[in-house]
Structure 1
Amino acid sequence: MIIPALDLINGQVVRLTQGDYAQQQQYSDDPLALLQDYVAQGATYLHLVDLDGAKEATQRQHKLINQLISELNVPVQIGGGIRHADDIQALLQAGVQRVVIGSVAVSQPKLVCQWLRQFGAQHLVLAFDIRIDDKQQKWLATHGWQHTSDKTLEDAINYFLPYGLKHILCTDIAHDGMLDGPNVALYHQLKQHYPQLIIQASGGVSRLQDLSHLQQSGVDAVIIGRALLEGNSLYRRHLHAGQTHNSLPGC
């Protein structure tokens with residue numbers, strides 16, 4: 001599944017370079033029009049990131065998020081600074097299908113275990129951003145990639161599995177927003193080790209061939225942000241009705 005993504009700051013569609021708020025590229029002041037365009041082309045799921053909320057919880061873009069959800073007729077998952085059960089409850093009540101949990105899954109894992117049970121694993125996506133070192137250890141990064149944990153990706157997954165973990169979104173930071181190709185080997189390894197999980201890939205997709213390789217890795221979905229925003233025709237062709245699921249040419 002191709003899942004188009006928008007990052008939002010003060011109602012604007014933006015992209016950050018390597019998570020740096022000081023390196024911000026603005027694309028549009030009309031996120032609804034972009035999302036409706038993706039749906040018209042065949043997108044069956046959408047991904048939103050509230051970067052204001054991620055930076056400061058009190059700045060969460062509640063009004064905008066509620067408006068977008070009410071105007072869209074496909075499921076949406078959303079993340080960005082989710083720190084409390086009330087945040088999750090409010091988003092689910094607004095019509096969000098899945099809530100994406102980021103740094104809290106690393107800093108407060110016991111709390112997230114409670115959420116998995118309280119809200120149901122089908123409604124939560126645990127987002128793990130990783131830095132891969134020279135020994136291929138996958139270290140978790142948190143707080144806008146400013147900190148690196150002493151826990152690995154495998155440590156986190158194994159911790160949450162007994163609590164019903166179902167959805168994860170994994171981003172190799174080195175590839176995010178760089179359009180240099182995804183880390184296909186990473187996702188293949190994850191699907192081999194954790195076939196019970198629904199895994200979303202993120203970062204680096206820039207060519208149709210990247211999608212073919214990801215599909216062959218067994219990964220369940222791919223988040224695409226910058227490539228769509230910059231008008232890459234390869235994606236626009238394949239976000240066409242009837243071609244969103246498992247139908248890329250040559251696969």
Structure 2
Amino acid sequence: MIYDDAAVLRKVEFARARLAERFYAQSLRKIARHIGDLVGVFDPANFAEMPRVRSLLDKYALTLAPWAYATATRMITEVAAREGKAWRRVAQAMGLQIHQELRSARFDDMVRKLRDEQVRLITSLPTEAAERVHTLALEGLESGTRAKEIAAEIMRTGEVTKGRATLIARTEVGRTTTMLTQVRAEGVGSTHYQWLSARDSDVRPLHKKLDGKIFAWNDPPIADPSGVRAHPGCIWNCRCVALPIIPE
């Protein structure tokens with residue numbers, strides 16, 4: 001059974017949680033700013049100092065863990081609440097009695113899995129920045145002719161991390177939504193979903209072709225020219241959503 005007004009459902013019900021995405025992006029960009037501050041304390045042209053920068057960033061990653069756990073938990077909780085509300089409204093519209101199935105042990109397991117993955121991604125921001133500084137410093141020591149350019153690149157570490165933080169927030173909120181939707185959908189017997197794109201000029205050409213088509217939860221389609229398979233919202237910067245097909 002497919003909800004009659006798919007366009008409304010796409011926009012109102014199973015759409016990405018915008019507030020959660022905004023909160024998550026702002027939180028992760030704070031890390032990027034702090035990384036930029038840590039790097040900026042040192043002279044980027046003094047490549048011999050860069051091991052100290054790397055050490056500071058690695059230590060920062062370790063201290064981030066509790067904050068990362070709390071931040072990831074808040075994001076997932078907000079997404080789950082919105083997604084749960086969507087299920088209740090859809091169930092009511094369809095006259096279905098699925099309220100009892102909205103939360104299960106499998107759902108809780110998925111929440112824990114997603115939270116662990118988010119903690120890993122958050123703490124990877126300073127470690128990736130540390131590796132970037134280390135690589136650039138080695139290049140600077142080996143190539144005196146490009147020392148000024150390399151020093152400038154080291155100073156861009158915070159900016160580069162900000163871009164990475166924004167990408168994580170955009171992608172992970174969408175992926176979290178889809179993964180929780182899948183668990184709940186399969187819990188009520190759904191085996192397939194309809195791919196719904198944002199239907200605007202920013203939609204990937206491949207995702208325009210996927211729009212409106214039906215796919216199995218256990219067999220995601222090719223969602224990128226590189227051959228990567230993914231459900232809607234589960235690939236970088238994807239704003240598409242999965243509309244569950246609920247059995248009669």
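A short reminder: the numbers here are calculations on the coordinates, not readings from a lab. In this text the structure is predicted, and so the values were computed from the model without any measurement. Cβ atoms are built from the backbone, for glycine too; each structure is taken alone.
Observations, loosely collected:
- Taking relative contact order in percent (Cα under 8 Å, 6 or more apart) as the criterion, the top structure among 1, 2 is 2, with the largest value.
- For the set 1, 2, ranking by FRET efficiency 1/(1 + (r/R0)^6) of positions 42 and 218 (r between Cβ atoms, R0 = 35 Å, to 0.05) places 1 highest.
- Label whose coordinates, when volume of the Cα convex hull per residue in Å³ is calculated, return 130 (choices 1, 2): 2
- Each of 1, 2 could give helix-only ellipticity at 222 nm (-39500 (n - 2.57) for each DSSP H run of 4 or more, over all residues; to 500), but the derived value -9500 comes from 1.
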